[in-house]
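Below are structures written as structure tokens.
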Structure I
Amino acid sequence: MRQTQQRQGRVEELERDLLLFKNQYDNDQQLLQRYDSRVKTLENEMAAFNDNATQQVLAKRFMGELGNKCND
């Protein structure tokens, strides 16, 4: 009888632990999804910034070349 109670107590303890681990896993997955979303947003912002910078450099280069041709 006593062994049965001990086993039942251990099973309940393990079930509680399993539930805690499952909840922690779910929380971690949500955190990772938010992180991935934020990283993707930052990557898109950086790409847009890079595109804008490239366009500015090309425009300045073109204007410089255009100015040189006008001086010839």
Structure II
Amino acid sequence: MATNTINKRQKRMDREAFLQWTILPDNITTAFEPLLKAKSLLTQHFEHWHGPMTFTEPRNKEVCTLHNGRAVYA
């Protein structure tokens, strides 16, 4: 119980210190027109227009040989 009271007091003091030099508006303005309707999310699997992505990689020019049981790159 005491901890809850102390936490509330600390939050109030922090809020008051934060808003000390802040001038808040008297009223909040709202939009004249209503907001647009939200777009619905897809409920089914969506197929992309392209097929699977494939890439061509350049040929590996690095040569690996074994020398005394160790790999040596040339």
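Which structure, out of I, II, was distance in nm of label points 7 Å out along Cα→Cβ at positions 26 and 58 derived from, given a value of 5.0?
Working: I: 5.0; II: 7.1.
Source structure: I.
If helix-only ellipticity at 222 nm (-39500 (n - 2.57) for each DSSP H run of 4 or more, over all residues; to 500) is computed to be -7500, which of I, II is the source? The partial results should precede the final answer.
Working: I: -37000; II: -7500.
Checking each candidate, the match is II.
Suppose Rg/Rh (Cα atoms, Kirkwood Rh) works out to 1.47; of I, II, which structure was it derived from? Kindly include the intermediate steps, with their values, before the conclusion.
Values: I: 1.72; II: 1.47.
Matching structure: II.
Given a computed value of 28, 26, 19, 15, 9, 3 for P(r) over Cα pairs in 10 Å bins from 0, in percent, for residues 2-41 alone, which structure among I, II does it belong to? Don't skip to the end; give the middle numbers.
Working: I: 28, 26, 19, 15, 9, 3; II: 21, 21, 21, 23, 13.
The structure behind it is I.
Comparing mean count of other Cβ atoms within 10 Å over residues 18-25 across I, II, which structure shows the greatest value?
I
None of the figures in this text is laboratory data; all of them are computed from the coordinates on show. Keep in mind it's a predicted model, so treat the numbers as computed, not measured. Cβ atoms are built from the backbone, for glycine too; each structure is taken alone.
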